[in-house]
Structure P
């Protein structure tokens with residue numbers, strides 16, 4: 001799974017790294033402890049006037065803001081997003097909350113790394129996982145747009161849209177299996193276009209992209225327990241710490 005991650009790159013760096021045509025996101029402070037409900041940068045492709053089927057030449061890539069925790073359009077309460085920060089790759093096409101997003105509303109969630117907690121005896125040791133080459137990683141994501149449905153159960157046509165996202169997870173690779181049995185899907189650059197293409201509804205082909213990262217792509221090391229609280233933030237959260245001998249890696 002992915003319950004906390006780091007998003008510290010500037011929008012300018014992300015625009016350059018992900019080939020973005022249009023910057024619509026507000027500038028965020030770097031966050032070294034992104035938690036559910038946070039506003040995060042996400043990369044999306046838009047086609048035509050409504051983001052539906054269109055030719056490749058009409059596509060534009062943009063960097064936008066999304067709330068972490070996917071809220072389906074039919075949800076009665078946005079709190080449902082608190083339970084939908086992650087979406088299992090194996091069931092995207094079958095779950096009503098994710099099926100439409102999987103077919104038409106896919107995104108990339110940039111991250112410098114993410115955290116996982118490894119149980120060691122009676123304790124859980126936080127670990128920071130990042131790309132070996134230091135580049136930002138691209139999590140496979142899904143997004144949705146929601147409007148308050150009000151007492152009558154109908155979306156307010158004049159209400160503001162709340163756009164949200166979930167991070168797709170898959171089985172852990174051999175590097176991360178000792179920490180947890182799940183991990184975010186980290187898409188390689190060669191697969192970004194296919195994942196983001198709003199005109200591609202071939203879920204079988206898309207599902208083939210949702211594989212564990214290669215074993216040599218990511219590295220993990222222990223960090224301090226300050227990351228356990230979502231109230232804590234700052235670059236010191238990713239500083240490596242030495243484990244007690246009895247807890248050695």
Structure Q
């Protein structure tokens with residue numbers, strides 16, 4: 001009877017801890033923190049919840065086809081500086097290729113695992129690797145290592161999947177904000193260049209195309225952006241008007 005009560009108590013405690021961690025991550029991803037700090041917070045609380053020896057997030061560099069470590073709570077310099085992983089290679093590479101979690105009982109005995117030497121040195125044993133997915137596409141993975149052989153339960157896989165989903169949301173939100181910021185900056189640059197073109201057309205009798213090419217030439221010759229050249233032209237024009 002006591003054994004049943006203890007198991008029930010442990011399950012309730014685990015559910016409580018999980019809810020707390022997911023709530024903490026949810027608050028973090030809606031904060032004003034930089035994405036690097038958000039991911040660092042996620043791996044930290046995930047390691048605590050999962051009892052991980054090492055927890056890490058790797059993101060896909062689409063241009064290079066490589067998974068690169070972006071966050072980990074590990075203090076191991078050797079682990080933190082391990083080389084990127086090619087898509088399709090190693091455990092993480094297969095997870096992102098197939099967009100499905102993989103659990104390994106002992107990475108030191110797994111031929112697919114790429115860093116057995118690091119695993120031996122850092123005392124890594126079991127691994128649960130789960131994809132970070134945005135709109136059905138894997139953009140990275142989250143790794144959870146244990147120091148002793150461990151058979152990951154369905155509940156543990158579901159928990160790490162939930163955390164991975166929140167991490168993916170944080171990354172997607174950051175990318176959307178960056179795109180919006182870039183679009184806003186591009187529109188602002190166009191407005192400034194258009195105004196500078198108008199000044200050249202009016203003051204020097206140039207056509208719209210000639211004005212644009214003049215600004216472009218100044219930009220190339222000075223190795224400054226067209227926006228910077230346009231701002232200089234506008235400033236010079238305003239100073240002349242004040243005389």
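Each reported figure results from applying straightforward, stated rules to the coordinates on display, with no laboratory input. Small disclaimer: the values here were computed from a predicted structure and weren't measured. Cβ atoms are built from the backbone, for glycine too; each structure is taken alone.
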Quiz prompt | Structure from which -20500 was derived, helix-only ellipticity at 222 nm (-39500 (n - 2.57) for each DSSP H run of 4 or more, over all residues; to 500), options P, Q | solution = Q
Practice problem: Match the computed value 16.2 of mean count of other Cβ atoms within 10 Å over residues 33-40 to one of the structures P, Q, and report its label. | Solution: Q
Quiz item: Any idea which of P, Q comes out highest on percent of Cα pairs over 24 Å apart?
Solution: Q
Exercise. Check the numbers for relative contact order in percent (Cα under 8 Å, 6 or more apart) across P, Q and tell me which is largest.
Key: P
